[in-house]
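Every read-out reported here was derived from the displayed coordinates using simple, explicitly stated rules and does not represent laboratory data. Remember, predicted model here, so these are calculated numbers, not experimental data. Cβ atoms are built from the backbone, for glycine too; each structure is taken alone.
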Structure 1
Amino acid sequence: MKKHTFKFPNGIKYVGEIKNNKFNGQGALTFPGTGKKSGKYVGEFKNGNYYGQGTLTSGENKYVGEFKNGKSHGQGVMTYPDGKIEKGIWKN
């Protein structure tokens, strides 16, 4: 699939694949801001949501693993700013 780039008025940027006018396939979604309000998701999308394997950085937290319907769901690893790491099965 062809990659597209979208920049929204609120500063959010998407670079990736589109199908049926929604984010579908591989892509990257960047949220501008500072501290906890900033973030980036890189991975798979389905019908506009995080879905499948991906990496979500939100503020200083980083989750690497599986997603379903836009939420951490399945096997994954969460790393916190203090160095704490949580591994396991995530649900919603």
Structure 2
Amino acid sequence: MTGAPTFTYSISDVGTSSGYSISETFDLIAAGESVDYIMGASTAGASDSVFNDCGIAAGHAYSIITSFEMTDSSSTVHKMLLLRNPWGVT
């Protein structure tokens, strides 16, 4: 679409011995942001009409807007992604 090089990382097994750790995955996304890569994410599932508690649909694609870390009241750091639903409804 842009003529820029593309990379695909399949992270369906994040946190397992055969996949990236959550920190490594987060670092890959942050590195992409630092050079203004266009990034997306997708979920697996049979139906994009099934949503989890956060409103993320199964079997759907999202734009990654940014990544950030958030510290809760117990000083636990959470790695967060801000996603955009291209359908713009959830």
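Could you figure out which one of 1, 2 the value 13.5 for Kirkwood radius over Cα pairs in Å was computed from?
Clearly, the read-out refers to 1.
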From the coordinates of one of 1, 2, distance in nm of label points 7 Å out along Cα→Cβ at positions 7 and 63 came out at 2.1; that one is structure 2
Working back from 0 (helix-only ellipticity at 222 nm (-39500 (n - 2.57) for each DSSP H run of 4 or more, over all residues; to 500), computed), options 1, 2, answer is structure 1
